[in-house]
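Given below, in the form of structure tokens, are the structures.
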Structure I
Amino acid sequence: MYWILEAGICASSKELEARKEFIQEVTGAEVSEWVCYNLYERPKFFLCISNDGVNGTFITAHVNKIYNFYRLKQVYEDSFIVANTCMWEKQWDKDLLRRIQSINKGTELWLSKQDVSIDYHYLLHKSTTLYRYGRFGFYTSLSEREMFSNRKSGLLEAIRKSFIRVSPIILPGE
């Protein structure tokens, strides 16, 4: 599985190492070292790969950066993508799923659980607030903490229990 982290979210090399240890514990697999990854001349990302046999990509990045990944071959060929990000705009998740599935109909998109927050313009937004809870050594989302708690179920089941599967169906009121 590919693990992608936006450089601006990571504050230090200690946090990168802590994330690698987290990934090892969640997957139960060997994990490569982080490498610097530039995408379309955009800000840097870090990438590591867990040797767990899972065909997926886990991206922790700001919402506007997630769109940059769905066209990459190694991502759109995956059976699922986990977006550990905020959903600032209504229907963003469904739009991204539509774009992904226009390339690969079989890809599932999973989104981190969202909190409702108020920005400095007093507008409500759904966000994935990162907190320094637990023993992880880096800021984690609620879904990441739940995934860690569910890790003994296996990686795929831990994701299913901890993240929300995005449906292509738009329900009234969404």
Structure II
Amino acid sequence: MFALTGVAFFVYWVVANPSFEGAAGQTEWPHVLGFSAVLLSLALALPVFGRMVGGRWVTRLSLVAGAAVATSSIANIFEDGLNIEEAFLFFILGALFMLAALIPLSAVIAWTGRGRHRLLALVPLGTVAGLILFVVAGGVIMLVTWGAGAAFALALSTRTNDMRARTPAP
């Protein structure tokens, strides 16, 4: 799921070729649905990431961030797809709540993590950077960030399976 999120952001970024100007293509349904879909993939990946890292505050903050991104994803459909300008408020509120959750999420992971697990704090920080710098390099940043998260999840899963294989059955 993590790798899919990074690849989805990168592919959308390459295909949509975002710019700082409000382009007419930005309101075309393929672009609207594409951007909402990549936001939704992030909304699903964040809580899974939180559960993988573990901890009460990590899980809660990842759920808040995921819900906030989901709100922005849905608001984007109403705002750009259906031209309901009032939905922009919900898009912005979702983005603000996401930032308000991801930054402390990084701090909690860095503070409570042990050893190399502290490096996982870079995933929420990379996500913040990727979204803030989306026009310039967001696709690349998200690909690297969530690709690293996927690599860590795979390594953690492999290590857990190895430990289970070595443990004698009762």
Structure from which -8000 was derived, helix-only ellipticity at 222 nm (-39500 (n - 2.57) for each DSSP H run of 4 or more, over all residues; to 500), options I, II: I
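Figure out for me which of the structures I, II the number 21.2 belongs to, where mean count of other Cβ atoms within 10 Å over residues 77-84 was derived from the coordinates. The partial results should precede the final answer.
Details: I: 21.2; II: 16.4.
This figure was derived from I.
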Origin of the derived value 21 (relative contact order in percent (Cα under 8 Å, 6 or more apart); candidates I, II): I
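Where a number appears in this text, it was derived from the coordinates with a stated rule and is not lab data. Worth saying up front: this structure is predicted, and the values here are computed from it rather than measured. Cβ atoms are built from the backbone, for glycine too; each structure is taken alone.
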